[in-house]
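Quick heads-up: structures coming right below.
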Structure P
Amino acid sequence: MSLTIGQTAPDFSLTNQFGEKVTLSSFKGEKNVVVVFYPFSFTGTCTGELCALRDDLSAFQNEGAELLAISCDSPFTQKVFATQENYNFPVLSDFWPHGAVAEAFGVFNAERGCAIRGTFIIDKEGILRWQVVNGMGDARNIVDYKGALAAL
């Protein structure tokens, strides 16, 4: 399933690195949401991308926006990864049912058991306004989705 700009984003509830549930629809009416799927914690490209977000966090997590990073790694892996890299944003586990949220967003690679690199910007009304999907080894350019978020 692929998503279309202008449609309602699939709602989800996932566990963050602290064991707390984070629900996409809880931001409705409050914040735009940047959802960043990545393949695997502790890998070079994924770590680099999330560190770039961490280092420019005020553009993606502020009074008008929330950043949610998601992989199919276990909640325990997410906790160690987020702590080691000092990620001060929600790092969510789509571990079980394995990849269900990534599947709903059209970015689950069943053969490898992971999400591919998909970034989705959802407005305050829960509508998908921008997306980019890259291959497993193709890093994203945060300037692109920084600009898309600023345009909302």
Structure Q
Amino acid sequence: MARIIAELTSGMAVRLSNGRHEWSADEPVDAGGTDTGPNPYELLLGSLAACTCVMIAWYCQFKKLPLESVRTTYDFSRIHADDCKDCDIPDRGFIEKITSNVHIEGDFDDAQRKRLAQIAERCPVHKTLAHGVEFDDNATFGPGGTA
């Protein structure tokens, strides 16, 4: 369904490609990078934001609703479970949270606004993040990288 190829270019800078487009990622200077591109969490949030905007646009087009604009803001935060007094986290690890603000402009009635708010939470990337994903991790090594 989707494939991304990433290659470390220098330092912490990474060149990404899907075969049709190229873009980059990096870490900020204070994390050892050179800040030549968004960091991996910003790319993740960007995927979520893009998916939300497209999903709302698609729905409005399909239902012939008068969409004027969509703007999404996503924030990622992480706190240690020990810093959360009211949290029941069994392994006492980290609590990761994504906070969204989806602003939709258009002349909608109350029922349409309610439905659009639901649609904002139903884009495929949101559903994947909310429900989790199974990983099939593999690593290979070239010459000189074997033990």
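Since every read-out is calculated from the coordinates, none of them should be taken as a lab result. What you are looking at is a predicted structure, and each value in this text was computed from that prediction instead of being measured. Cβ atoms are built from the backbone, for glycine too; each structure is taken alone.
Of structures P, Q, which gives 4.1 when distance in nm of label points 7 Å out along Cα→Cβ at positions 34 and 130 is computed from the coordinates? The read-out was computed on structure Q. With respect to relative contact order in percent (Cα under 8 Å, 6 or more apart), the largest value across structures P, Q is given by P.
When mean count of other Cβ atoms within 10 Å over residues 2-9 is calculated, the result is 12.4; to which of the structures P, Q does this value belong? Working through the options, I get structure P.
One of P, Q was used to compute helix-only ellipticity at 222 nm (-39500 (n - 2.57) for each DSSP H run of 4 or more, over all residues; to 500), and the result was -7000. Which label is that? Traced to structure P. In this comparison of P, Q, the computed figure 0.85 for FRET efficiency 1/(1 + (r/R0)^6) of positions 58 and 74 (r between Cβ atoms, R0 = 25 Å, to 0.05) is attributed to Q.
Here volume of the Cα convex hull per residue in Å³ was derived from just one of the structures P, Q, and that gives 205; the source is Q. Source structure of the calculated read-out (distance in nm of label points 7 Å out along Cα→Cβ at positions 10 and 122, 4.8) within P, Q: Q. Here distance in nm of label points 7 Å out along Cα→Cβ at positions 18 and 138 has been calculated and equals 3.6, so which of P, Q was it run on? Corresponding structure: P.
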